[in-house]
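Colleague: For reference, the structures are reproduced in the following blocks.
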Structure P
Amino acid sequence: MGMEFVRKLPTPSEIKKIYPLSDRIKQIKEKRDAEIKDVFLGKSNKFLLIIGPCSADKEEPVLDYISRLVPLQEQVKDKIIIIPRIYTNKPRTTGEGYKGMIHQPDPTKKEDMLEGLVKVRSLHTRAIEISGLTCADEMLYPENYLYLSDLLSYVAIGARSVEDQQHRLTSSGMDIPAGMKNPTGGDMSVMLNSIQAAQAAHTFIYRGWEINTEGNPLAHAILRGAVNKHGQNIPNYHYEDLSLLHELYCKKNLKNMAVIVDTNHSNSGKKYLEQIRIAKEILHSRRHSKDINDFVKGLMIESYIEDGNQSTDDEIYGKSITDPCLGWEKTEKLILELADQL
């Protein structure tokens with residue numbers, strides 16, 4: 001019964017002081033943030049690809065994967081901005097299973113949150129050093145955001161977190177895009193309320209402080225599909241879904257109309273190969289309507305070095321230990337095909 005207080009963890013400012021960033025990394029982030037922001041503000045017609053493993057499990061294959069994106073980014077730089085996924089927090093529906101690198105720096109060993117915080121900061125830092133690409137992460141714990149706030153260029157709020165007040169208010173204090181996923185039940189009004197909250201100014205308690213935020217105009221929607229009461233997957237990436245969301249955005253008078261479409265999860269029924277078809281269908285919808293073309297800012301795709309997924313007991317290099325992902329060969333081909341269609 002009760003809680004066991006194991007140890008007091010270092011504050012974000014203490015961790016940042018111990019593991020500071022080079023001037024080069026700061027300059028890369030400033031430039032990348034501006035480029036990505038321009039997409040959401042409608043100043044750039046480039047397309048965003050938030051792409052990478054379902055969860056970051058081990059440093060070596062994750063960095064290997066990201067390094068493979070570098071020549072691809074150069075090939076498609078006139079049309080696409082690649083934002084690698086380094087998802088170090090993994091929400092679990094039942095609370096069981098691998099919860100991400102921040103819990104388990106090594107998925108085969110016991111949890112160590114202090115080591116996890118250090119490893120996560122190190123991984124994001126090294127990713128920028130070797131690739132020049134700033135990355136995305138999921139904000140599972142709002143109080144942990146500041147450990148990475150000087151490194152991230154994109155934050156996603158998951159389907160199980162999007163109704164939470166603290167996630168919404170914390171997002172209002174970010175100066176980078178915060179993507180709000182529709183909840184697992186699919187109610188778009190919940191997602192839109194979350195966006196409205198994140199775009200507004202607030203005063204609230206955060207990490208023991210009373211703080212003020214000015215609101216985040218870059219908060220936006222992520223469509224990830226839904227699950228009905230019978231446990232069946234209900235996709236929401238089709239033309240009609242995009243049109244409906246566009247109409248709801250207009251009625252709510254939200255800033256910077258924008259949506260990212262998640263091609264996996266309930267949109268694909270976790271059939272990872274379907275991501276290829278879904279991605280291409282979304283580009284077709286954009287070509288069919290100027291409103292949708294301007295509205296859909298990018299895609300979220302789960303991919304890694306090897307196709308599919310595996311158990312944490314297996315040791316196949318670069319294969320997801322959570323949701324199944326597209327392998328590298330298919331990923332490379334898909335990115336080039338998308339660039340040709342943009």
Structure Q
Amino acid sequence: MPLNAADVLRELKSKPQYNAIYFLHGEEPYYIDKIAAFIEENAIPPHEKGFNQSIVYGKDVSMNVILGSAKRFPMMAQRQLVMVKEAQDISDFGQDKAKEMLQAYLEKPLPSTILVFAYKNKKLNGNTKLYKDLDKKQLLIEAKPLYDNQLPKWITDVVKEKGHSIGEKASVLLAEYIGNDLNRINNELDKMLINFTTKTEITEEHIAKYVGVSKEYNTFELQKALGLKDILKSNKIVNYFEANPKNNPLIPIIALLFGYFSKLLLVHQAKDKSKGNLAAVLKVNPFFVDDYLVATRNYPLEKIIKIIGFLREADLRSKGVDSNAEDGQILRELVFKILHI
């Protein structure tokens with residue numbers, strides 16, 4: 001089984017010992033970038049980098065050139081680093097000859113070389129011999145996207161690493177607003193935290209001020225208001241979204257609501273409705289399970305099925321299928337149908 005990228009980064013930071021080969025791959029570029037950056041910064045002493053560090057990009061090199069560099073001995077140093085960024089763009093990577101060359105190098109890598117492949121935004125084909133050989137030798141490191149319910153804790157941990165703390169509601173608000181894009185979340189945190197010179201607990205007010213998401217008027221609050229069948233709050237949020245369309249695009253709102261009502265279906269279908277089981281089934285923090293239980297009382301199973309139909313219709317209309325309505329009108333009609341079904 002491929003090594004977990006977050007675990008590898010943690011181990012490198014705690015006790016930097018370098019393997020001869022790192023093949024970083026997966027659909028989440030954040031950890032691939034982080035591991036590559038850590039190795040680039042720390043593996044070779046600064047005064048040795050001029051002769052013993054080679055950073056190239058996949059589109060500019062072939063496998064033959066990469067392995068030729070890897071087979072060279074370091075110059076007046078203990079080791080050298082050869083790093084291939086954007087390795088998914090290596091010109092001949094898909095060819096059998098290139099894979100055979102790499103597999104041959106795997107059998108006897110040069111101990112004085114650290115060879116790093118940063119193969120981003122996609123996974124190496126798990127059915128290939130190369131994948132199996134890398135995996136067997138524990139040289140394959142996979143960066144997987146986080147589940148939505150993992151994002152708030154991840155945000156909490158990252159903020160802690162940066163010397164601050166963050167409240168649970170604030171971390172959920174940030175996760176709901178940005179979604180499953182770790183690089184973007186990290187960038188927003190960096191832009192926000194630069195404003196604080198002492199250790200600070202990040203609140204919803206800070207998220208509203210520095211990230212630009214309203215504490216009261218956001219997709220998470222709309223979801224909550226609909227779950228409670230709070231007509232007044234729901235319409236206030238819709239009005240806010242309609243007045244600020246650039247910051248509140250319709251298609252992501254529909255996608256979030258589709259996910260929410262799909263989870264309500266799971267609650268209805270679950271035989272074990274204990275908080276712990278529902279948190280696991282829904283992949284949400286147990287803190288929010290009570291909200292889902294309230295919503296299922298407000299929306300019986302047959303109504304949720306109809307609402308999912310409304311959401312699919314709104315999604316098509318938002319993409320111009322049989323409709324020329326403005327986004328605000330589509331959202332307003334959708335919310336009305338959900339509340340008054």
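Values in this text are rule-based calculations from the coordinates and carry no lab data. Remember, predicted model here, so these are calculated numbers, not experimental data. Cβ atoms are built from the backbone, for glycine too; each structure is taken alone.
Colleague: If helix-only ellipticity at 222 nm (-39500 (n - 2.57) for each DSSP H run of 4 or more, over all residues; to 500) is calculated from each of P, Q, which structure is the one that comes out at -12000?
Modeller: Answer by label: P.
Colleague: So, one more: Assuming 2.6 is distance in nm of label points 7 Å out along Cα→Cβ at positions 156 and 196 as calculated from a single structure, say which of P, Q it is.
Modeller: Source structure for this number: P.
Colleague: Determine which structure produced the value 3.7 for distance in nm of label points 7 Å out along Cα→Cβ at positions 132 and 164, calculated from the coordinates; the candidates are P, Q.
Modeller: Source structure for this number: P.
Colleague: Suppose Rg/Rh (Cα atoms, Kirkwood Rh), for residues 12-211 alone works out to 0.95; of P, Q, which structure was it derived from?
Modeller: That value comes from structure P.
Colleague: Now for a different question. Using Rg/Rh (Cα atoms, Kirkwood Rh) as the calculated read-out, with 1.06 as its value, let me know the right label among P, Q.
Modeller: Q
Colleague: Could I ask something else about it? Matching task: 0.60 is the computed value of FRET efficiency 1/(1 + (r/R0)^6) of positions 204 and 300 (r between Cβ atoms, R0 = 30 Å, to 0.05). Pick the structure from P, Q.
Modeller: P
Colleague: The value 15.5, 47 for Rg and Dmax of the Cα atoms in Å, for residues 140-283 alone was derived from one model only; which of P, Q is it? Intermediate results must be reported in sequence, preceding the final value.
Modeller: On the way: P: 15.5, 47; Q: 16.4, 52.
Of the options listed, only P reproduces it.
Colleague: Assuming 0.65 is FRET efficiency 1/(1 + (r/R0)^6) of positions 52 and 100 (r between Cβ atoms, R0 = 30 Å, to 0.05) as calculated from a single structure, say which of P, Q it is.
Modeller: Details: P: 1.00; Q: 0.65.
It was calculated from structure Q.
Colleague: So mean count of other Cβ atoms within 10 Å over residues 108-115, computed for just one structure, reads 17.9; which one of P, Q is that?
Modeller: The structure behind it is Q.
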